[in-house]
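See the structures that follow.
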Structure P
């Protein structure tokens, strides 16, 4: 591999679906939920091969600066750059900041900071398949090969194979989160992937498409970076300019409008860890199917997720239940209902 990839790690979200542990002050990317270390530290470590990657750019909110510094240190990354968003404007303006900062010749790997990838070798193999596609001028999105008819994800419908790049396809359509019947139909039809929000492209190609389709976003991000202040490894784009950007996702802003988008399907043990039910699915289970994290005692329990970061939890006879305990809150609910958690978090 002759061209190095610059990871652009997005850490601006404030997910409330994993309340009570995930809060606006400390969202899930800064929590240790699965595996060793926080979600964002694991993401940084995922791209630490110096033969493939440059030092990463980590983009997050100004209010999380201390958490970002800690995560970079935890990951053992000494030369990462931090861009502090002055306000939330969704993923298209955020990625634009990173693209302007990196320079138009940079090859950017855009990754959320709070996803699980259990098979990093498979992920890196997909990245290598995508590399020539991105170098040739495509905006590559990585599609996750579905393991079931999930209604919680958007989908990508793959079109014709790209003859010059085995394993890559034109994108026929982006599909909003479907109902169960449509999800099952797409799974039976084949050729559909989950939309993971992971991308690989040349900065310059992305910025050209952004300027064509979203000139206000382009202009606001460009002006904000040009007038940014910097101290050591931290860059703060000018707030007044960035605030003028529309708030829009990269899918709506560019990916669904551009004719340069390609998809590379991959199967890498991916999860967006978007709910406590998702953690119950991928967590390490005991012989009774329980996922136990923290100081927990279980008697006659089956199929539970019990996680505590506070006091010890003891259960008797619980089945298919999720119990999450923080220092200040206790959440108990049946499995399958965790999407309703946001009602308490708001």
Structure Q
């Protein structure tokens, strides 16, 4: 358990709102099946939570990893019981679609490379260099700008092959938002979004597609959710963060980023976790979000979705950490459940 992720809460306080929510739906005594769709970033944790929660809640979750854009579109169309997106939905869409949005877990987006002979975290990059690589301005691994960040490291003259998501992706939204915040040129010419006009490079669908393409392409660099990098034994890099520290990706550095975020002023729980000022913070961290109808379109299935996520918040932290996600602070979970119950 990551102690640093726990906010300072007075002793004796429990997940009262979660307990009340579970108690409020004792009628879910028969099996109930719900559908969700969206974020590939979140697919591993929703699958694991579903398996663990089914016997306790009676709820079966059928989750389709189709990308964040599709997740937003499907919940707006009413074809699923919950949508999932790494990019928070626009406030006007939330209001016009009568949707409630909340984060479930946090994780890091990490650059991964395929440089023969290069070990994990042996080289350091920063946001400006990453923007230059994806813009096509930095084309070889021994470029002077990369060498300046890596004194004493032998860099090959191998051509760089940038890999990006080909589908509408919340992971792309997070990554391109980081690039836009790091490079004025990128902000003006490419911008940020779930899908952008890439200057070049190779496209692949989903985190797993990017991971596979990087693994099979010499000189490649891509961006994936940390769990995919870990699971596929991909070579990660260090990043120079806002404080000037060269940090490695991992639960500790993700947690430092979350600790430094402004949760209290996050509209619709859409907290900004990019480039937070923590000394040891990983600079590309994101929450992943769930979208549900409010008021409920189908009271029975809405009750099942509520019970599922309430159980996850109360019991799912250790599972999240095993899959390389950072759990939400307890106070944030309490606020989410209270807001969901109140209908606000």
Structure R
């Protein structure tokens, strides 16, 4: 999928609205502000919560030396004219709960957030973080009726970062030397691609044996659940916020970076009418291009299995909302 060339565009005086002031939302707000990427509006339905977080973050402005405006609000009117809307609102996972268990709970929350936000920012790009990620991204697209390249989900950056970290830990080297790639849905059926994971250009298949690679792949697939189990009272938020911030920065600064993104597929990888994690070039217009990497037959089958699971949950969510 391609859109018109926007290499000459820049996003100035950017405004980002973060919907949901939970751990991910508030941490992302901090990341965006302290990097001076944009002014941030943090919205939540709990009165006083986003306002208090905003005031606390602003009080650190002189120490962190940034000039970003931070607004806490309970009103969608304050999100007007956003360049980018990030949806983090929804219930987080608790021990024993899968991402898919959240489908019906979070579907109503995400659809309402998307419908409210689009009223005041009709030209915004939407980035979804709420789980189950691929399903919620599809619902956001349906709720906003935006061109598909203006809607995307954050998962692949996080999953790839986790695999990158585990590879570096296994080899005892810096994560800066490792590049990793994970495709597919954000869940147990995600598709890490060891063939495309490298250490300074050297495939990890030449550095690690198959048993070790499989162990790292499984740990990546269960990375979120591992953190949920350890925390006991919630899920990961530092790495998810950092992953989303990287995507925000790439879009606002029109960096044309290749990042794994939950994007709308229209024939790519043999799949249609689904949001799924694939390598994408991101820029000011959103998803500028989807890159199709060569997959083995086994990898194609695994990607199709992941897609089938996502489709099942999309249908479940649509039925629960009366949108099927």
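We did not get these values from a lab; they are worked out from the coordinates using the rules stated. Everything quoted here is computed from the prediction, not taken from an experiment. Cβ atoms are built from the backbone, for glycine too; each structure is taken alone.
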Test item: distance in nm of label points 7 Å out along Cα→Cβ at positions 145 and 193 calculated as 2.3, pick one of P, Q, R: Q
Value 101, calculated as volume of the Cα convex hull per residue in Å³, for residues 105-232 alone, assigned to which of P, Q, R: Q
Label whose coordinates, when mean count of other Cβ atoms within 10 Å over residues 169-176 is calculated, return 12.2 (choices P, Q, R): R
